[in-house]
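What follows is a set of structures for review.
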Structure 1
Amino acid sequence: MRQAEITRNTLETKIRVALDLDGTGVSKLDTGVGFFDHMLDQIARHGLIDLSVEAKGDLHIDAHHTIEDVGITLGQALAKALGDKKGLRRYGHAYVPLDEALSRVVVDLSGRPGLVFNVPFTRATIGEFDVDLVREFFQGLVNHAGITLHIDALRGDNSHHQAETVFKAFARALRMAVEADPRAAGAVPSTKGSL
């Protein structure tokens, strides 16, 4: 059962994340930030992860704390659901287009947090959503999931399309990495013997 539920409460946010890595892509999302809910839905649907996120944050200030803390909590849930990582593929990659935009994401369930983020957004906001928060979300996620993540938006003129291809490509890469490797015979995919 590769499932996890994590609750994180601070003075700035109250977050609950539940996920099932062997789901069907069902999501229940309520962060108070509509565009962010739309992006989290991409992770669920394209990653075939059942995902529930409830977040109450200090949105009267801005969305920064809410989005970063969802990333942290989702990262903790992902780490818990992955367990010892025996028998997994470990690596995943995906290219995803959306009209003129194209993004590539590569993930390693390495146990080591690392983020390379190369997304030259063409606008500073998507509606009222600050595009800087995309990086903050992924930074929180990798730090607490213990994964290495390379995100490159290779082209695009529309910031909404750029962001959506990033989240879809992340979902597809993660889906590949967490799949069981039938040739691994339950071994940890590392010469170290652990990840």
Structure 2
Amino acid sequence: MEKNEIKTVVTEFYSEIAKGSNNSEKDDISKSIGYSQEDLNSIPNEANLGLGCGNPQKIAEPQKGEIVVDLGCGRGMDVFLASKKVGNDGMAIGIDMTYDMLSRAREIAKKNDFKNVDFRLGEIENIPVGDNLADVVLSNCVINLSTDKQRVYDEIFRILKPGGRFGISDITLDIPLPNEVVEDPRMYGS
């Protein structure tokens, strides 16, 4: 399958999920991959689709006043969680390539009066965020869907501030990390 065909299939698949109703087992799924009941109770129910494969916030630990960028944000679960952690002086930005997901995330944000969130249409290979903007980048089971993973990592490092950090929960299949990251993962953002 060609890269554009893969992108089309992924986009159509997640657009259909965005339009559908919530999975009745989503809270159980989310708890099984590292989200607490307190986390789930603190965000709008409809933001959780039960699609993740881990909790990247446990890795990156967003703090008050920080700017967080969530790649492949879906309906905004990790964005809303991060927005609570960064507070009014911080910002949580969600990036997704599916208009339907962003539309739902924006509706949820407006309905629940979230002021420190922003949702942007874009691909993780070309993140619509300026250089050195983010303190934290999150990704929850999204990079595996990219046909150009090196480009995704290049973009993550482009948007991270010096000293910034990232939390990634994902599925891998015998695909090595870039050599620079393996040699010294702390060198990025230091």
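What follows is calculated from the coordinates using simple rules that are stated; it is not laboratory data. Note that the structure is predicted; figures quoted are calculated from it, not measured. Cβ atoms are built from the backbone, for glycine too; each structure is taken alone.
For relative contact order in percent (Cα under 8 Å, 6 or more apart), find whichever of 1, 2 sits highest and give me its label. Before the final figure, lay out the partial values.
Numbers: 1: 26; 2: 21.
Greatest value across 1, 2: structure 1.
For FRET efficiency 1/(1 + (r/R0)^6) of positions 86 and 150 (r between Cβ atoms, R0 = 25 Å, to 0.05), which structure out of 1, 2 has the highest calculated value?
Values: 1: 0.55; 2: 0.30.
Once FRET efficiency 1/(1 + (r/R0)^6) of positions 86 and 150 (r between Cβ atoms, R0 = 25 Å, to 0.05) is worked out for each structure, 1 has the highest.
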